[in-house]
Structure formats: structure tokens, C-alpha cells
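Engineer: In the part that follows, the structures are each spelled out as C-alpha cells.
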Structure I
Amino acid sequence: MGAGVSNWRLAQAVSRLGQLGVVSGTALDLILARRLQDGDPGGHMRRGLDQFPVPEIAERIWQKYYIPGGRAENAPYASLPKHVKDAPQGQVELCVVANFVEVILAREGHNNPVGINYLEKLQLPHLHSIYGAMLAGVGYVLMGAGVPLKIPGVLDRFTTHEPATYHLQVTGAQEGDDKTMSFAPKDFLGRDLPPLTRPKFLAIIASNTLATTMLKKADGKVDGFVIEGFTAGGHNAPPRGKLQLDEGGEPIYGERDEVDLAKIRELAVPFWLAGGFGSPEKVVEALDAGAAGVQVGTAFAFCEESSLKDSYKRALLDKARSGTAQVFTDPVASPTNFPFKVGQLEGTLSQEEVYLARPRVCDLGYLREAYRTPAGTIDFRCSAEPLTVYESKGGKAEDTVGTKCLCNALMANIGLPQIRGGKYTEQALVTTGNDLTEIGDFLPAESATSTAEDVIRKLLSLSPLQKSA
């Protein structure tokens, strides 16, 4: 659910109720730094930091980012260095600790597992993020938006704190280029720790071919699949074949994009269905099809425990109640070239005039593309950065049309927008699945909001299902 919407509070609430709460692992280093600069309301980040096994590392982060009482009004957040292949020590520390804090807080108050979700496209923080989550005892690692063949092996090595490597995808790379990222936990910690429990690994897929590939070629155990349809929020897998758009400008999906569940069952691994399965009837349908359960995002994104900014929740819930809610699958908004689902809402980047008024800047860089320079080095570019900068790096101008800065927009979604020059505040771009139009079904009678418990009770109202990922 974007960055930070499925936060530790939401994951904790879901796991407490016997289901699998999953936190978003995207940009947690940035989110922790901004929470601290806002004064750490409630003291939750401090409580998480106090549980990190190397106190001096946690204290360095606290001293660097914490502002007593929070930033001054209209003051910008401090900038963080963009992720690179060979990250400096301070960046590694922040990334490891941020993932640890989010998971350790989600695990408080219950003994049920908690998961974390990453995007394969966001490769640069993978090793540090996963290790931080494992230090906190994460029970499941979920990953989509790519082919994460090497993640199971990373989990195996980190179980005993052994070094792990990961190969960065670099456009234009040639044989002999150094694309290897590495992380040695024992060197990072400076001490020995007991072995960790290996989390289960669930690959998020949208095709039978990818499911088979993961089982045959992954360098470790794949414990299951989340089969995500194109009605799900966030990034969607592109349609198979040449991209075609309908009259409204949305990608056209067809039979080739449907997963054959009979063939999935033959693989004899658990699977969960996602994208359009957020209703009691769909839960029953999924179980009847042999699924272990369903993955639901949209219904939880609009409940009280999520970090989606309250004003956006209320506005989109009002639209859903009035029958005017609209979700657009934007084929060009994301710099990743994956279609991106956007809830249509006034005052956000879903409106053309708001998008055009934003100065083009790429200062967070999570979705940048790694590419080989003419000199043979690795550099990074983003189709949402200034046009002249992008072209100077070999990018094509036509690839920038309609591309939006998702990194800054997703921070605005959760109430952590950057402020530029004391005047311009980054605007949101709310991602939601097509189930937004039915979100009112989860609201208790005469209630303006729902809780995670309300959502779970509704989802299970027609089914004996007790545990679901």
C-alpha cells in the first residue's frame, strides 16, 4: 500500500486479530527520519530504537534526526542522500534501523507473525532493509514488481548473519561491469548475535510463467505466491504483449493476463489471491479455488489504523458513498514503466493542473533507473526529473510525458510532504485499488470510519477462514 500507508499500527492491529499484518517496506529510512524530525509524536520511534541490538547505532540516528517538539512550521525536512550501489555507513545504518523499528513495533502486544512487503524494482536498499526486518523477527517477506530470484538466498544467508550479495539491474550493462551490491552483517554490527529465524518468502506474481520460474530458478525456498490481479492498487504488472489503451487511456488487459489457477494448484505451494478479492464473497471464491486466503489492501488503507492522511481518507470515502469514486490505471505516471493505480481526487497530482504546477525535481530517487554511462560507470536517472537533466543522461524526452514524482507524492499521502522554499508543499497522489467504489461496505452502521477489526469481521462474515495472509 504505497509507502507507509500500511504502517506498524495497521500491521499490528491485523496480526493481533490472527491474520497476517504486513508493513510496507518502501522508503522506511525516509519515513523514520521524517517522523523524528516531527518530534516523534507518542514516542513510538524512540521505543523502537531502544530495542535495536546495537544501541550506539540507534543513538546516532536519534541524535542526527530527532528535533524536540518537531520542525518549525513551513520548515523543510532535512535531505537524505539518495541510495547508491556502495552506500555510506550512515545510510546503511538508517536503512537497517528503520526496517527494524517498523517491524518490532508491529510485533508488539501479540505472538502472531508480521510480514513486510518490498518492490523488486527498488533494488538499492534491498540487503540493508531485509536484514533490519529480520533482526526484528519478521515472519514473512513479500516481494513483487519484478523477478526476485535471489531474495530467498539472501534470507538464508542472513539467518546466520553471513554476507550476502545482490546484482543491480543496470540498463546497457556490459560483461565485466561491477553490478554487485554486498552487505556483511557481522562487520556492520561489530558483534556476534544468535542465529535469526528465516522468514517465509512469498513472491507476488501475475502470471503462471513467473510462478514456475520462481520455483525452478530461485536460489532458495519459495514458500508461496501472492497472485495479484490488475485491479489491485499501486503498481500493476503491464499487460502481456504490446501495450494498448482503451478510450479512457487505461491499459487493456485480456485473457493472456489471467492466471490459470489449476496450473498454480499443480505447483503444490500455498497461494493467496489479491486484486479484487476484498469482499466476503471473494474470500469464499478464493478458498473454493484452492487458495490459502486473500491479500487485501484497499479496505485496510481507509481504516483508522492506516497512515493515509485523514483528509484524503474522508474525501475518497465521501466519493465512494456518493457513487462518484473513480480509479484510473495510469500507464505513464510511474517512472518504473509499470501502470500505476490512482484515485481521482481534487487537489492532488491526479489533476492535470496540479501536476503541471509542480516543479520537476528528483530529490528522493527511490524509483531511479540504474544505467551504464559512456565512461563505463553506473549512474542513475529518473523520467520524473527535470527534462534537461534526464536527456543529459541519455534519457528520451518522450519517456517523461505524464511521468509523476511518486516518491514525493507518496510521502504527502501519509502527511509527510516536503516543503520547498517555505511556499510549495508537495502534493499527494493516492493509490487505491478498483475496490474503492465498494469501500463503504466496510463502514459500521452510522459510522464515518472503520477499523481493521471491522474490515476483518466483514471479510470473514461468509467464511470459516481464521488465518489469512
Structure II
Amino acid sequence: MQYTHPIVIQGGMGISVSDWRLAKTVSQAGQLGVVSGTAINSVLARRLQDGDLDGSCRRALKSFPSQNIAQKILDTYFIEGGKSPQQPYKRPPMFSIDSPKALLQLTVAACFVEVWLAREGHDGVVGLNLLEKILLPNLACLYGGLLAGVDYVIMGAGIPREIPGVLDLLSENKKAHLKVSVTGASEEVLTYFDPQDIMEDTNLAPLKRPFFIPIVSSSTLAANLKKKSTGRVDGFIVEGPLAGGHNAPPRGPLKLNDKGEPIYGERDEVCLKEMVALDLPFWMAGNYATPEKLHEVRTLGAHGIQAGTLFALSNESGVKKELKEKTLHAIATQAAPPGGWIFTDPRSSPTGFPFKAVRIPGSISEESIYLARKRICDLGYLRHAYQKEDGSIGLRCPAEPQSDYVKKGGLHEDTVGRKCLCNALLADVGMGQIQAGGYEEASLLTAGDDLNNITRILKKGEMSYSAKDVVMYLLDLEPGPLQQPQKNLPQN
């Protein structure tokens, strides 16, 4: 029987915007619900410190293959009833080329919990989204997802050529590695993950190998991945510069418009005929989230679309309630600020990729608010590896204190305009850190250029909507049960 892929993929928005509740709702509505694996170890640690009041995390941990590891995590992070609002979160260690075993175990368990909860109680399909740019946690994240039976792995923000082969190995509980890009390195640097070591005495059975869907910005990159990846590629998400979050930089020299945003041109447009010629399913992303555009791209050969922004402000997303309400009220009742609701910032992300920010008062999209923040890098997901003078490997982030970055051999100009996305995105979902002196990290909400389309879903007099409403809107369906994709997933 031929497998039928979902038509709509719910975008994998981090950190924890695409949480298990959102993914579960979309999956139950018959489409591909996706959880974000970005900073997932911190997400689980902070949920447990907030008391896990509904018991979901602990319920999932009871199904984790190693109860010894699960108990160690609970002993380290769980606080009965939750910490006080003024108390800082306890932070897990930061990742390194050779990360501590306890950190890798936490990451495996955290990804397991998120996927397990998203899959609980239904037969729909669930995906896991990761970023190539945040490389060091990815092996542990992938393995945790596989342990929970994830159906799809989606990866963007880079060229994930090694991931298909990694999935092949991890599905057989074999040791896997990834190449680490190290500035100034004279030889290849690898980071490893060995399931037999990390899971200790657990009896490991073979795991289902999920579909792998990379996110690409060109048909050339898609063709390259299909031909040169280390294993099977099952399709593509073709993401344009109007999508939320990180965007691929424009091809050619960077030029800015009068608002200070990157200028994209004809070279950045994707040829759908060339995508069709690859003979693999593909989904269009970035301002395609309307029933009209979905119908149009399907007639041109696409299987469907990926949508993020509309789901990001739905009831089930991880964005904290007050931030959702503030954003929805502004979009529905106020004129957009000069330049529009969205600013594509070429400088804010430590990755060097353009990053879209929603211009909502009170967030660090306001320069004055961000400049009042003391620079600190205490999570480290976006740090870059570099080789020190003694030959060892160090890690640095352009958003850390500028003097620290320069001491590590970085250029001062690389730090200008950089913002700590790690802390800001955790603040978006109600897990903002309380820093020294009582400063609470401010948020930085991201969305695509189609943010105004939310008004097409909001019903008169209402300021909220469900993720199922989004699915019904996109597929132009009347309320009622939606057909789910078949789950005859291949094992290899």
C-alpha cells in the first residue's frame, strides 16, 4: 500500500511554541503535528521546576525505557508545587563537543517526553523539528524522538546531509556522529552519540526509522541533498524568505532596503518545475497559508504546504497566554506600525541568518528594551565552535558579553546587534529566566509575513481560535471529523 503523506505540515516552531499540545491537536485533525526539539532539555527541566502541575511530564517519563535515568532527572529538577516566581531556574550544563552523559540523558528523555505526549491516545502522525545550526544536541534529540516512535524528522537552518545516515544508525541503536564546523580547525572534528552507553543497562530493541524531510531554500540544494545525503531523503519543505523564524540569507551580496531588511530577488525564487522533477513530495512554506494558495501549489505539483504563523497564536501553542492575547488584539484592532508588524532583522540572530521579529511593544524587538539587558550567554545553544591557540576546541556566541567574545578570538563587529534568542524565546513560552538583580528576560516573538491572515480565522467578537480551526480553514472544510493519513511507515 502506498503511503499517503499529510497535506498540511504544522511548522516546528521553537522554543516550545510547537509543543506537544499543539502537535497532538494538529495530528488528531489528520495532518502532521510537529514538536520542536530546540532547547528541549531546558524545556523539560523548567517544566519540572514549575511543578509539572498537570503531571504530563512525569506521566511520559514513566514510559521512558530507563527508569533509572528518569528518576535521576526528577531528583535533579522536579519541585513539588513549583518554584516561586522570583526564584531563578536551575540550568542544565551547556553542550560541548563531548557533552556530559547526564546532559545527553536529559536531552534524550526530554525529546522522548515531547514526542510521546504528542502521540498519546491517537493514531495520527507526529514529526520532530530540529535546526542544523544547533548541532551539538541533535544526536541525543533524534534518539529520544526515535525511542518515542516519531514518524517524521524535519530539519532546516543548514544543510543536513548527514542526518539520513544518522537515523539509519540510531534506529539500530548504533553509535553515530556528526561533523562539527570549527573555525580555524586544522582537522575534522566529530561529536558522538552511543545509545548503548547513554542508555546504560537498558535492553534496546530496534526502532522505527522515520521519514526525513529537510527544509531547503532552492531546488539546487534539494537536488544536492537527494543525491549526496548519507541515506534516504523522503521529501522537502521549500521555505521562502517570507516564513517566520530564521530565513536563508539572500543569494549573492547582502543588500538592505530602506527599512534595513535583506533584499531578496529572482535568484531566491524556487522553480517548482525543478522541484517536481526531483520526483519526491514537497511542501511550500512562507506565506502559503491560505486555502487559495494551497490549492494553487498543489495544482503546480506540490504535495501541500507547511504553515507556522497561524498555528503559533492558536490556543494550543506554547506561547504564553498574555503574549498571544496582546498580539492578537493588536493585529485585529490596531493599524500596523510604520514598516509593518514584521521586521526581518539581518543582525539579531547569532547564527548570522536573518531573523523575523514581531514588532510588539514590550519585547526585545524594541532596541531600548534590549539595550537595557545585561549581555549574558547562559544557555549557549547558538554558540560557534573555534580552535584555540593550544589546539583545543572552544565555544563562543556573538550575543555574549562583547569583551568575552573578543577574548576568545572573535571580531567585535560580529557582536553588534546580536541578541540572545535562547533566553528571549524561552520567555515567549512563559519560562523566562530571572537573572541577577531580579531582571526577567523579555520575549521576542517571531512570525511570518502573513501574520495579518490571522484575521481570516478569528470569528467576529472573538480573540482566540484553535489549531483545528486552522486546519479546517486551510483545507476549506466544514467542522467535523477529518481523515487521518495512513500510518504504514517504512522501517528502513
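Where a number appears in this text, it was derived from the coordinates with a stated rule and is not lab data. Given the structure is predicted, the values throughout are model-derived calculations rather than measurements. Cβ atoms are built from the backbone, for glycine too; each structure is taken alone.
Engineer: Where does the value 2.6 come from, among I, II, when distance in nm of label points 7 Å out along Cα→Cβ at positions 126 and 422 is the thing being computed?
Structural biologist: It traces back to II.
Engineer: Who wins on mean count of other Cβ atoms within 10 Å over residues 366-373 among I, II, i.e. which is largest?
Structural biologist: Evaluating mean count of other Cβ atoms within 10 Å over residues 366-373 on every structure, the highest lands on I.
Engineer: Next question, about the same structure. Given a value of 0.50 for FRET efficiency 1/(1 + (r/R0)^6) of positions 270 and 318 (r between Cβ atoms, R0 = 30 Å, to 0.05), point me to the structure among I, II it was derived from.
Structural biologist: Traced to structure II.
Engineer: Suppose distance in nm of label points 7 Å out along Cα→Cβ at positions 70 and 390 works out to 4.2; of I, II, which structure was it derived from?
Structural biologist: Of the structures listed, the value fits II.
Engineer: Next up: Looking just at mean count of other Cβ atoms within 10 Å over residues 30-37, which of the labels I, II belongs to the structure with the highest value?
Structural biologist: II
Engineer: With mean count of other Cβ atoms within 10 Å over residues 350-357 coming out at 13.4, pick the structure among I, II it was computed from.
Structural biologist: Of the options listed, only I reproduces it.
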